[in-house]
Structure 1
Amino acid sequence: MDRYSNSTDATRRSLLIGSAGLLGSLTSPSWAAPKPAKGGGEPMLWDVVIVGAGLAGLNAAYLLESQGLKVQVVEASDRVGGRLRTARKDDFRAELGGSEVGTLYGRVRDALTRYDVGIAAEGQKATPYVLNMGGRMIRGEDWATAPENHTVGAERNILPYLIQNRLFFDWIPFDETTKWNQPDAMQYDVSAAQFMRMKGVSEAAIRLSDLDVNGPSLASLSALSIFRDLVRAKTEGYTNPNKPQYGVGTHLERAFIKGGSDMLPKAMAAGLKSQVKLNSPVVSIDQTDKEVETRLADGTRLRSRYMVMAAPFAAVRNILFKPGLTGPQLDAVMGAVYSATTQFHFRINAPFWDVDGLPPSIWSDSIFERTFVVSNGGGPHGSLIVWLNGDGATRLGMMPLEAQRDAVLAELNRLRPSTTGKLDYMFGYSWEANRFVGGNKHCFAAGQIKRFANEMGKPHGRIHFAGEHLRRLEHGMESAMETSEIAAFEVLERG
């Protein structure tokens with residue numbers, strides 16, 4: 001079955017779980033008489049070695065184990081979960097990565113039920129923004145006439161944090177999630193900033209949109225990738241771009257994993273028959289027409305009949321493949337773009353917004369970009385999250401994390417004096433600095449969808465690929481589950 005077919009989830013799931021005839025051919029006689037790995041190492045021949053213990057790798061392992069295969073998951077870092085990462089200190093908890101379970105996240109919700117991990121209908125409650133532009137605090141209702149508003153015409157009536165979605169929503173060129181990677185859509189695989197200029201958008205509006213774009217920058221990001229994500233959001237119920245897609249003011253229902261997002265991958269890992277090998281970066285992969293040999297950084301060699309590569313391409317590009325990746329797939333791995341995100345979490349020890357009478361959260365053109373005051377959790381006054389995205393996070397990322405924190409806090413205190421002395425630092429984290437991840441989200445740069453989107457996830461010999469970077473119909477956590485399901489099915493079909 002083609003990786004890019006539009007088979008329904010129900011059909012795919014029934015084939016995965018119920019194909020007894022197909023699965024009968026999967027028991028390898030080599031289990032009875034294993035031979036040593038080249039250069040020494042583990043003699044056991046696994047059915048599948050899976051690289052990466054995020055949701056994609058763990059779900060692939062579950063699906064393959066459920067069909068009787070012997071699976072070994074290896075993880076480069078010291079933890080499972082990938083980009084689901086929950087920080088805890090005393091009674092303070094912060095999500096550093098993925099957090100929301102969308103209404104259509106069927107695979108994620110199924111896993112939560114399977115592993116008896118709770119789901120909460122209500123999670124963090126964000127508060128309204130005050131704008132800080134050019135160093136001046138501006139209420140949302142005053143933005144249209146503010147001298148700091150340099151947009152033109154009808155743009156002046158759009159709040160800065162709504163501009164991108166508001167404009168691109170009206171330009172969506174297709175209405176089905178299956179059409180974004182089809183030939184007719186490739187004309188939109190151009191720079192988002194360039195596309196906005198073609199539509200007559202002012203440079204001021206483009207600059208404002210660039211402040212919180214979920215990618216490096218509008219200059220680099222493909223407009224087609226924005227359309228893809230908006231069409232998927234529409235299917236989930238986001239139909240009013242005059243409201244934020246996330247946070248305060250949205251009408252969408254969101255759910256959260258009880259106890260923290262990392263509770264799900266921890267439960268998935270604990271449920272596997274073979275323990276995940278942590279602190280085990282892969283340095284090389286040598287495959288023949290019969291098996292795959294995986295070499296880990298500590299010299300361990302694992303033999304398997306197949307592999308599922310579920311690590312981000314930012315990490316995959318550091319692995320030596322023999323034979324090597326070629327063509328569009330090599331281009332995709334070496335040219336993979338990830339959006340930087342850096343967060344700083346503070347406990348609020350006094351309600352500073354009562355001092356200045358302004359909305360608690362801030363959307364700004366300063367170095368701290370966005371602060372979200374979350375009214376529940378973190379203490380009686382909630383918590384404050386500073387969220388730097390894309391090129392803004394990369395620029396500040398030239399400094400050590402502690403220096404970034406100090407610079408952000410100093411600027412926040414300067415621009416909003418009421419915050420001085422009201423914040424207790426709890427956690428900071430940079431996804432870009434994580435060498436095994438490289439960023440919080442895979443992005444397509446302009447032209448990349450046309451060059452390799454339909455080729456990048458195809459098997460390379462006995463190696464199959466999974467992960468959020470290969471998403472087709474889904475996004476967020478669900479995309480990891482979707483792609484792992486596809487990879488597992490590909491392995492099962494091969495027998």
Structure 2
Amino acid sequence: MTKPVPHLRGVPALAPAVAAMAALLAGCGSTMDEASRNEHLKYAWVVVGDGGKPIARVATDYDSCPYVNVDGNATRMTLRAAAGTAALRTTASSPADSKPSAFPLATCEATLPAGAKDARVGDKALPLPKAEPQRVLVLADTGCRLKKADNAFQSCNDGEMWPLAQIAATAAAMKPDLVLHIGDYHYRENACPADIAGCKDSPWGYGWDTWEADLFKPAAPLLAAAPWIVVRGNHEECARAGQGWFRLLDTQPYSAARSCDDPANDGTANYTTPYAVPLGGDTQVIVFDSARTGKAALAATDPQFLAYQKDFRTVATLAAKPKTTSLFVNHHPILGYAPIAGGAPAGGNAALLSVAAQVNPTAYYPAGIALALHGHVHDFQAINFSSNHPATFVSGNGGDNLDVALPDPFPAGVAPAPGVTLDRITHSVTFGFMVMERSGTSWTFKAYTRAGKPMATCTQSLNKISCDKVGFLAG
């Protein structure tokens with residue numbers, strides 16, 4: 001039995017006799033110790049990191065980490081982040097509308113070996129990655145919006161108005177091999193006003209109670225169904241829900257400098273070097289962290305420009321892998337559209353475009369990128385270009401308030417970026433998700449409503465897509 005972690009308060013240490021028995025059982029490879037009892041294990045999930053490395057995570061209320069049992073071999077999980085409450089830091093809200101982030105549960109983790117057939121913590125079976133995933137579930141922007149600055153208070157208590165639980169149950173029933181979440185898991189930033197019944201008594205702020213309400217509880221069926229590739233959104237930058245992001249989801253090692261607890265470290269913690277996750281031997285997802293990007297073009301001397309410049313060059317190196325279809329995945333659309341009520345839609349993110357245009361003039365993406373997938377805009381978009389640019393999907397309709405619809409018919413001559421020519425666009429403002437299904441050496445992309453009704457099917461050929469429906473989808 002490992003020594004109890006001292007950071008959790010209010011939990012008694014094991015009695016000596018129990019501790020001795022636990023140590024004896026541990027030496028025999030057993031997982032029958034107190035830390036591994038189900039009542040302490042609140043949630044268990046698996047995230048997939050660089051190179052496809054599966055990492056098991058557990059949120060526990062106990063004072064030491066449980067065992068993970070993989071194919072009959074038991075090892076103690078390691079502590080990623082101890083329970084505790086960080087001092088109040090500067091946030092995206094005023095101090096009067098902020099509070100310290102409390103995490104009464106510790107996060108434990110263990111890297112799972114490649115090829116594992118069975119893994120579990122306590123009685124909780126962990127989903128394991130497949131060497132050749134056939135079905136990948138794609139969604140983004142799933143949390144429930146409570147934001148005082150926008151006077152936006154979504155009805156989190158109403159499954160019709162905030163449908164993540166339904167989406168997760170519907171998607172889990174499709175038995176995906178992998179989940180790709182493209183950012184913005186957390187939206188409950190400020191307290192719900194007392195006179196708004198739809199979000200009455202909702203947790204708020206950036207602590208565990210809000211992360212549980214916005215993600216872990218409603219998405220539980222989907223967390224149990226498959227491992228997740230997790231992409232960071234702007235709602236997970238340090239001045240927002242970054243503390244929970246690093247404790248719970250980020251696949252890099254946890255440290256004080258990469259915790260978002262101290263604003264002095266934000267210049268480091270708000271950026272992550274791109275990495276690739278293989279989807280079998282012929283496809284890879286390249287994960288790009290754009291959490292901190294703004295809306296305006298960046299000067300070439302701006303530290304953020306320099307950071308993203310370095311990252312785009314890393315993407316080029318990753319995308320040069322021979323005989324591999326590379327899917328570029330980040331939260332903010334680069335060659336997508338943002339609807340504007342009553343006007344022509346805006347193009348892609350100006351900050352990222354300013355960097356991409358410098359690193360890859362006219363092309364924006366390096367050679368080797370076949371498709372791009374994004375969230376951030378709260379709709380569904382499937383975009384094919386007649387110019388030589390990667391087709392783009394936006395799947396930001398996973399639960400947060402939907403945007404207004406893009407115009408229909410779509411106006412001619414509106415480009416997402418200079419030198420890019422639109423061929424066809426398929427779009428919708430219906431809550432839902434997307435599924436990638438392997439089709440030989442390429443992929444088919446299917447858009448579904450929250451209830452699992454098919455909306456559109458798009459087939460891939462190199463860096464182009466062809467959809468069975470064009471224009472606005474009623475859902």
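Each value in this text was obtained by applying a stated rule to the coordinates, not by laboratory testing. No experiment lies behind these values; they were computed from the predicted model shown. Cβ atoms are built from the backbone, for glycine too; each structure is taken alone.
Worth a mention:
- Identity of the structure behind 76, 53, 39 (criterion: Cα extents along the principal axes in Å, calculated), options 1, 2: 1
- Comparison of 1, 2 by relative contact order in percent (Cα under 8 Å, 6 or more apart) - largest value held by: 1
- Which entry (1, 2) yields the derived value -3500 for helix-only ellipticity at 222 nm (-39500 (n - 2.57) for each DSSP H run of 4 or more, over all residues; to 500): 2
- FRET efficiency 1/(1 + (r/R0)^6) of positions 280 and 344 (r between Cβ atoms, R0 = 30 Å, to 0.05) from the coordinates reads 0.50; which among 1, 2: 1
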